[in-house]
Each structure stands twice: as C-alpha cells, then as structure tokens.
1. With distance in nm of label points 7 Å out along Cα→Cβ at positions 48 and 256 coming out at 2.4, pick the structure among P, Q it was computed from.
2. P, Q: which one has FRET efficiency 1/(1 + (r/R0)^6) of positions 112 and 224 (r between Cβ atoms, R0 = 30 Å, to 0.05), as calculated, at 0.35?
3. Which structure, out of P, Q, was FRET efficiency 1/(1 + (r/R0)^6) of positions 80 and 184 (r between Cβ atoms, R0 = 25 Å, to 0.05) derived from, given a value of 0.10?
4. From which structure (P, Q) was distance in nm of label points 7 Å out along Cα→Cβ at positions 240 and 264 calculated, if the value obtained is 0.9?
5. Have a look at P, Q and say which one yields -12000 for helix-only ellipticity at 222 nm (-39500 (n - 2.57) for each DSSP H run of 4 or more, over all residues; to 500), as calculated.
6. Thinking of P, Q, which structure, once mean projected area of the Cα convex hull in nm² is computed, gives back 24.5?
7. Any idea which of P, Q comes out highest on mean count of other Cβ atoms within 10 Å over residues 16-23?
Structure P
Amino acid sequence: MAQVIDGKAISAQIKEELKERVAAMKAEGTEITLAVIQVGEDPASSVYVGNKKKACAYVGIRSLAYELPEETTEKELLDLIAELNGRKDVNGILVQLPLPGQIDEDKVIGAICPDKDVDGFHPQSVGRLCIGQPGFVSCTPAGIIQLLKRSGIEIAGKECVVAGRSNIVGKPMALLLLRENGTVTVAHSKTKDLKEVTKRADILVVAVGKPKMITREYVKEGAVVIDVGIHRNENNKLCGDVDYEDVAPVCSAITPVPGGVGPMTIAMLMNNCVEST
C-alpha cells in the first residue's frame, strides 16, 4: 500500500522549527511583521486569511490585517502597498487573491517590493528562481519540495512530470524540481497523449484544476503522486485532481486531499516571512 504523505504532520514540524527560530530572533531584539491585505469578503479568501493569521500567532510573527471594502479602488490599494513598502517595521506584504474586477492583479503584484514579496509572485522573484538566485519562492511548490524531502523521496535523477502550467504552481514547480536535479516535463491542456506523458513520471505533480481527473491509467506503477487540487464533490466532500481511491493502490507514495499539500502552503509562507528579515 502507498505511503500516505502527511502534510499536516510535516507542516507542524516546520512550524515548530520556525517557532524556535522566531523566539531566538525575538530574544536578540528582532520582530517579524507580516501585513495581510484582503479586498472584499470572498468566503474562501476569509478562511485563508484567518488561517494565515493563526499560523502567524502560533509561530510568533506579528500580523497586521487590512480588510478593505469590495469597492476599494486600484489607486487606494496601490497607495497602501507603497506605504507598507516604505515601513521599516514590515518585513512581508501579502495581498490575498483574487481581487475584485476593478483592480489589476498583475499591477498589484508588481507594486510589492520584491524583498517583501513573501508570496513569491513578483516578476523579480520569479526571475531569480529561473536563474538560480536566492529569493522568495511561491509557497505551494516550495511546500511540495519539503514534502518530498522530509518523506525521504529522492528527486535527483528522477523523471518528474508536472501536469499544469500556472504561474503560481506549475511553472515554479518545474523550476524547483530542476533545481533539485530532477528531469522535468511540463504537461498541460494542449499536451498530446497526456496519459503517455504522465505514465513516464517517477514523481507526478498534478495541478490541473479538474476534480478526480487523474486515474490509475495516468500513473506508472510505483510512482510518487502529489495532488495540488482542491474541490468539493457532489456530496460537498473535499477531493483533489487525483482520484485517490483509484490511484493509491498503484503508487509508492501519495498526498491526500485534504491534509496533503494544503497545510504546507501556509507553513512555507511562514518560512518566507522568517527569511525576509
């Protein structure tokens, strides 16, 4: 039976390590502060923001919450970001996405100072990742690397397939696997013979955004399967992009949904905040 990769346990371990580091930094007079901006009251965003605040409190990071009304203008948001960029006591700035229609997300991401871009979305952060320079890395892909390493899964020399090419997961995931000396293929909606491509993978990372799309026909016997998707099925139960019951018997290790990749995203956000000092 496949090893179930426990994201809850691994994220808790990372948060414990960060808690110790933060306590040591505080003892030397360094306080870490994360500013979190939410525009509007999207229910999913409110849950994420609440989880981020809880994680900050647990690790010992001070969080500043800016909850702006839905009708906030782009200029008002950019002015707030400019103010936070200039504040010496703010180490990280996070703008919760999605934003209301009147605001250009790319403009907002580009306005955050790259040295405070703890989400790792700024073009400069992405550029640093591309050419192997130190910088903030998008939290979900960074979390997946930690899941693999802390589960004793070797990446170097392995055939890695990333299904999905989004800026937030697919592209940075491919770059991080390359950095760990994996041999990487990026597959997407226009890939011909997707099953043939994914079946080559020793490590398959799925971020396609379609519930239970990946069945055992897509998976090589003994592969490691990482499921980034999160959806609600017809019974309102959480499920991923991978059909877990179908795939688990054929792979060597798999992440569940929930409790796999999800908890790692916030753990790595906390890690980025600590690295921002």
Structure Q
Amino acid sequence: MASRSALAWLQAGPLAAVFVVFFLVPLGLIVAVSFWTATDYELIPAFSGQAYLDVFQGCGFGGEMCVTFKTYLSTLKFGLLTWGVTGLIGFTVAYFLAFHVRDNSTQTILFIVCTVPFWTSNVIRMVSWIPLLGRNGLVNDALLGLGLVTQPQEWLLFSEFSVVLAFVHLYTMFMIVPIFNSMMRIDRALLEAARDCGASAWQTVWHVVVPLSRTGIIIGSIFVLALVMGDFVTVGVMGGQQIASVGKVIQVQANFLQFPAAAANAVILLATVLLMIAALMRLVDLRKEL
C-alpha cells in the first residue's frame, strides 16, 4: 500500500508542479500586487486596500450607477448573450451529429469540419468579419443591392452586435464538444421508449435529451462564460475601442502601468467568474457525472 501511495504521488507530482508554478504562484502574485500602492514611477510593496477603493469609487447606494458596475453589467450582458446563442447553436449541431448522422465516418468528417475555424488564430477570424460588416462591406452591398435598405447600416460593425457575433464565432465550438460528448452517452433505447409512450419529437428532446445532456451543457456554459468575461481583444477589435468591458479596463490599466488597480480588477473579475461557476456547478455533480 505504501509503494502504491508513493507511486500515485510520483505520477501526480509533475502535473501538480506545473499547476503550482504556472497557476497558483502567478495568481498569488496578482493578489499580492492588488494590495500594493503605486506612484508615477514605482511600485511600493506596502499593504494597502486603496486599489480596491479606487475600483469601487462612487459606487454608493444612491444616485447614478458607478462606472465599475456599468462595466461589469456590460461584460455580463455579452456573456449571457453569447451563452444563449452558442447554447442554441451548440445543442442543435450536437443533436444533429449525435442522432441524425448514422455513419461514424460521416460523423467524424462533419465534426472535423466544425473544428476548421480553429485552424487559424482568433485575431484572423475576428478581422475576417470587418470586410463583411463594414460600411462598404459585402453585407451592406448585398442589402443595398436587394433594396432592403436605402443606406449602409452602421450598426453592423464596431457595435455590440459585432462583438457578440465575433464571440459566437470564436466560442461556439466550446459548447458543441461537451454537449456532443454527453449526447453520445445517451442510451438510444430511451428515445425509442419515449416514442413508444406517445411522446412527440419535441417532448422527447425536452424531457429526455436535454436532462441527459445537462452535464455537457453546464461544462460548455462554464467554458463560454469564463472566456467571454475575461476577453479584451475581441471587445477592442470588434467594438472599435468604443465598448467597455472588464478585460479591456484591466488591459488599459496595465498599459498605463497602474498594476495595483489592474490586479484588483483582475481579482474581482476572478471572484465574479468563480461565483458564476459555483452556481452552475450546483446544478450538476460533475465528478459523479463524468
């Protein structure tokens, strides 16, 4: 037993070391820096909560909502919109692949097709939308040519619409994969039993497929929400540097060497995302399901 225990610790050692060095240590440094103070030319490693006070400056109970709360609400809005759209697309695509494609080779080919966008970088996939959605882009040209509009639509690019569109394009695969994995584990006899009991196609999906795919839906939701909440590149590029998000605020503060303020915002963002993940984890026991 002792040798088995030692072997188990030896096997887990490299992964634990990587986890400590590349996650816990940087996270500890960020938390520590968030309590430092800074001047225009130096960081002072002295314990202070001024950075957190600056983050919530003006956030009282009365009057107009402060900038921090507005920024978090804007970021949360992007997260929820992206989650809703990717969830709908991800569930539909996964359902088609799992239950309507019978041949395993065809299923594999179609699944690989879904991963094709990941063969290029996120920046290239974002930039590819600009010539499509721009004032003189292909979409506006098509709308004008069809007579659906009389002038180019400005809201297609550098707007909240383009930001959500880019998020959906970038992160839908993170929803498809876990949902597909959960659906492939569903016993097909349950679907036949539901049909034999008189359930319609929609009733079968809602009462059988959705509950049994809950684990995949939760895992995909965690991936999408965590990625969107911390993203700043997509918001900057597709929002034309005009839309605020928490990640964008942290980037700007770091660029101006306001490291304690950036670290404080990062800690608050991490706490917010962890609370969201904890709420989702209460809906399903991942250790039991997986």
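Bear in mind these aren't lab numbers, they're just calculated from the coordinates by the rules spelled out. These numbers come from a predicted model, not from an experiment. Cβ atoms are built from the backbone, for glycine too; each structure is taken alone.
1. P
2. P
3. This value belongs to structure P.
4. Clearly, the read-out refers to P.
5. Matching structure: P.
6. The read-out comes from structure Q.
7. P
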